[in-house]
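Participant: Below you'll find the structures, each written out as structure tokens.
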Structure P
Amino acid sequence: MFNSPTYGKLDIDQLKKIIRLFMSQEKTASYNVIVGTDSQRTGPQHYDFISALIIHRVGSGGIYFWRRTTLARKISLKERIYLEAMMSLEMSESFVEFFKTNGISRYRIQIHVDIGKEGETRELIKEVTTIIRSNGYQPMIKPEAYGASKIADRHT
């Protein structure tokens with residue numbers, strides 16, 4: 001199940017229908033397809049991971065959808081960042097065929113990772129962005145990684 005601030009709870013078929021309709025309303029517009037995941041520790045050994053799918057109509061706003069995954073075990077910061085990247089990659093992969101079959105393949109999917117040149121995560125930039133790039137996606141880090149650091153973060 002996915003969640004949307006506009007449409008509420010959605011199954012995958014409803015979500016795809018909404019995306020198809022949104023992107024068909026302005027076929028000549030430029031779109032960015034973005035996936036980002038953020039996590040938050042919610043207990044001693046409990047973490048919430050929020051993955052967001054954003055369809056950004058450049059210059060005209062956009063729509064987004066999110067889903068929550070919870071893990072109940074101790075996780076290091078490095079493992080959390082890797083899990084966030086892997087969850088974003090998995091979500092991206094699950095939509096690639098949908099985008100191709102609906103004529104949306106010309107939009108390159110960006111993976112937004114909640115890491116940046118400041119703070120503890122700076123040492124992971126090269127590793128994580130290489131993994132994302134090697135899977136065929138465009139990685140974005142802070143401050144450009146708003147899909148993870150702003151949108152997904154809003155729901156953690």
Structure Q
Amino acid sequence: MVGIIMGSDSDLPIMQEAITVLESFDIPFEVDIVSAHRTPEKLVDYATNAHKRGLKVIIAGAGGAAHLPGMVASMSPLPIIGVPVKSRNSIDGWDSILSILQMPGGVPVATVALDGAKNAGILAAQIIGASDKCVLDKIITYKEGLKLKVEKASERVKK
């Protein structure tokens with residue numbers, strides 16, 4: 001249901017957080033390396049055919065110039081969630097953030113925080129949950145769990 005792509009295998013430690021979230025919600029996913037700059041033909045094939053293969057959402061992580069999420073969004077009818085990755089060639093991550101965030105009108109990319117793959121996984125689950133009651137129920141349970149953690153921490157602090 002969810003495609004998780006990244007520009008390089010060096011992005012995998014960050015993108016693993018999205019994988020972990022989707023596994024916890026029992027949402028099927030696929031993972032691949034698709035470089036906007038080094039494998040442009042693969043990018044075109046992936047972006048134009050993902051919906052035909054049954055994907056519902058694509059999470060795209062990229063560092064540096066971070067063209068992957070925007071390029072995928074320009075060719076795919078699916079919702080794209082961009083994960084800016086602070087890579088070794090990054091300018092404190094700002095180049096990645098702005099490359100993904102500042103998309104032109106008509107080509108949206110939902111952008112999460114720098115290295116925010118966990119939130120990308122949760123957002124993908126919420127998008128799927130809008131039309132899948134089983135996933136929606138898991139999201140509701142997850143959010144209740146967050147609330148309980150805060151309430152328990154609040155009680156500990158008050159003591």
Structure R
Amino acid sequence: MPITRKKKEEILSKVEGALKDAKSLVFVNFHGLTVAVANEMRRALKGAGVKYFVAKKNLVKRALDGVKFEGSVPEFPGELAIAWGDDLVAPAREVYVFQKKSLENLKILGGIFEGRYMDQGAMMEIATIPALPVLHGKFVNIINSPIQRFVIALGEIAKTKN
């Protein structure tokens with residue numbers, strides 16, 4: 001059943017709004033994704049503050065033509081959805097979590113990061129960046145390690161002097 005012109009205009013305005021408001025955006029191919037996994041993914045994305053929207057490729061391409069970013073637009077084979085949010089890394093990371101679960105049915109095709117088009121490989125690298133609390137924990141552990149080793153050394157010296 002074809003989409004009406006009014007509905008197409010609504011979809012186009014939503015995609016254009018996503019392109020203008022988002023700090024990063026991920027293009028997702030969801031071909032063959034089961035309804036249960038899709039619903040689970042939508043709930044998880046919403047919980048992480050990431051918006052997810054399925055749109056026709058032609059409408060997405062038309063919206064991308066209206067907004068200028070550096071680089072070239074990645075190819076969009078299969079069905080297309082976009083995920084975006086206020087966090088730079090969260091959209092790619094959250095989609096990547098479900099990409100690992102669903103194996104071949106969900107793929108990151110590329111995205112927009114800091115005003116530039118990124119290919120699939122670059123977005124996959126971005127997706128593997130840990131969350132900010134995890135990075136804070138690793139940083140604290142790195143700072144704590146020399147202090148901890150110093151205390152252990154002092155303890156060993158105290159044992160030998162007694």
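Derivation of every value follows stated rules applied to the coordinates shown; laboratory data play no part. The model shown is predicted, which means the values in this text are computed figures rather than measured ones. Cβ atoms are built from the backbone, for glycine too; each structure is taken alone.
Participant: Among the shown structures P, Q, R, from which was the value -15500 of helix-only ellipticity at 222 nm (-39500 (n - 2.57) for each DSSP H run of 4 or more, over all residues; to 500) calculated?
Facilitator: This value belongs to structure Q.
Participant: Identify which of structures P, Q, R gives the largest calculated value of distance in nm of label points 7 Å out along Cα→Cβ at positions 72 and 144.
Facilitator: Structure R comes out on top.
Participant: Sticking with this structure for a sec: So volume of the Cα convex hull per residue in Å³, computed for just one structure, reads 125; which one of P, Q, R is that?
Facilitator: That value comes from structure Q.
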